[in-house]
Structures are given as structure tokens and as C-alpha cells.
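A.B. asks: Take a look at the structures below.
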Structure I
Amino acid sequence: MAARSSNVWFIWLTLAVALLLSVSVLPTWAEPGRPMWLALFLTYWMLAVPHRVGMTTAWCCGLLADVLNGTLLGQNALALMFISFLVLSLHQRLRMFPMWQQSMVLLIVFGLAQLVQLWLNALVGSRPPTVEFVLPALVSSLLWPWVCVLLRSLHIRLGVN
């Protein structure tokens, strides 16, 4: 039991890397399509070890993302909670789907989360609504197979459970 618990630190390390990637500097032309790194990494861990990573983890990571991005406190937390609710609700089905179907479902889930973000931004009045808000969901769903394969190989190699 102690050997299995000792590698839980790797989950938190990957989530910290996702937070750093979410605030990393991108060229101005690539900024509208910034991947939703934290949502991608949280989704993988919710599918792989749902008994370790859930809605509380999503809420805490969302609050950290709010502080790092300087957004309204709770905005990213609410979006990540919405993603985690949908992913955990579809957990058994998503695990059975092939990778391309997982990407399509995650495109819809991430797109809905972006709609929540757009709605919150419209309430605050900080960002005008544009079609550009769908781009991060599209890029994230295209990155899903690579993120999943990378994290799965590390997950198996380190024996995280």
C-alpha cells in the first residue's frame, strides 16, 4: 500500500506542469489557440485514477489558475469543475471509446466549458464575444491523443495508483 501511495506526487507534479504551461509565453498569433493544458491533464487523471483526482482537485487547480492568470477568482475553477463533472459522469463510456472518439467527446466538453468562460466574461464585461473562443477547445481535443499517450506511459512506468 505504501509503495502505491508513494507515487501520487507525480499527479501533483503533472498538474503543476500544466499550470506552468497554461501561463507560458506564446507568440501573439498563437495566443488565441492556447491549449487548455490544465483541463487536458485533469481529464487524463480523472479517467486513469478517478479515486484520486476529482472535483475537489479540479476546484483547487482552478483557483490556482485564477491566481496565476489574474482572472476573476473562481472563473477557471467553475469551468474546471464543469469539465470534471462531465468527464466523471461519462467516465465509463470514455474509457471504452477509441482515441478519436474520446477526442470528439472532449471537443464538446471543452467547448461547453469555453461557453461557460465566455458567459462569465460577458457578465463581468471583460471580453467581447467572438467565435475565437472555440479555438482552445479544438486545439486541446487535437492534442488529447498525444497527452494521453505521454501521461499513460509515465503513469504505467511509475506505477501511479
Structure II
Amino acid sequence: MVFRKKCFFFVSETLEKMERTLVILKPCTVQRGLIGEIISRFEKKGLVLVGMKMTWLSDETLSEHYAHLKDKPFFQRVKNAMNTCPVIVCCWEGLEAVSVVRTITGVTNGRHALPGTIRGDYSMSVQENIVHASDSTKTAVIELKRFFKEDELFSYNPSLLSNLYANDEV
């Protein structure tokens, strides 16, 4: 009984230190039947899935999400590609989740991504590169609000947490 209280206290405090980040499984991932494979890569690393849904992105959402590319010649092509079928939007949580996810995904151009990364293993393209991942903690906050309502993200005490981190890491 005492152990459970200590364990719960440890986990509750830990949740406050965790980062959250957005990952979008792009249409190419959905079309190629790689959803489970890609999600399992994040789970195997030890990230915790706290939100997930399938959605068809509107032109308005895509214009907002890719506003930083609006002056690029490929802006419309990117929007068109992201609107060919529904996507899977996920919120992953963990210590330094943003940088961990970026490392797992690899560089944007799949041809240049290292083997062992998601893009290195599954992509030959700069556009059809399997996933979108938030590039900073600030961006993650903005993007998560864009794609999830507050009640679509969950906080819970994963039973495996004490097996993922040392006590002095969290």
C-alpha cells in the first residue's frame, strides 16, 4: 500500500515535467498502410500516446498550418498532397518529447534521412515523407491547439513510466 502511494506520487509529479508534441501521419502513410508501424516506433521508444484521431484536413487548416510556406512555389502542392485522404494526428508525451520525436523521424528529405529513422526507413521524398513533427516546444503548443480540442488530450498515469526514466530524470 505504501509503495503504491509513492509510485503514484512519483508519476503525478512526473506528468508535470513532460513535454507534448504533435505528429501527423501524412496521407502517404495512410495510403501505404503504415499507420501501425509508425505508431509502434514512437511507442517502442517509450513515448506515451495521449491523443489520436483521424481527420480530413480542410483547406483553411492547411493554409494556417503551412502559412510559413505560403510564399514558396511548392505551397499549393504541399496542401494538395495533405488533402488526398484523411490523416492521423497524434499527441505524444515524454521528457524532451519534441527533440526525441524529431530524432526518431529523421531529416525532412527521406533520401537524406539516416537508416533507422522513420523517414530513412520509409521515405524517398521531401514531401511524401511519412510524418509531420513539431519543430519546437513553442510550435508544439500552437499545433496541438490547432488539431486537438482540450478534451481530446488525456493525462493519465502510465504504469510503465518508472521503467522508462530514472528517478533523477523526472
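A.B. asks: Quick check for you: by relative contact order in percent (Cα under 8 Å, 6 or more apart), which of I, II is greatest?
C.D. replies: Going through I, II one by one, relative contact order in percent (Cα under 8 Å, 6 or more apart) peaks for structure II.
A.B. asks: Given -23500 as the derived value for helix-only ellipticity at 222 nm (-39500 (n - 2.57) for each DSSP H run of 4 or more, over all residues; to 500), which of the supplied structures I, II does it correspond to?
C.D. replies: Matching structure: I.
A.B. asks: So if we calculate Cα Rg over 2.2 N^0.38 Å, for residues 42-105 alone for every structure here (I, II), which label has the highest result?
C.D. replies: II
Bear in mind that the values in this text are calculations on the coordinates, not laboratory data. This is a predicted model, so every value here is computed, not measured.
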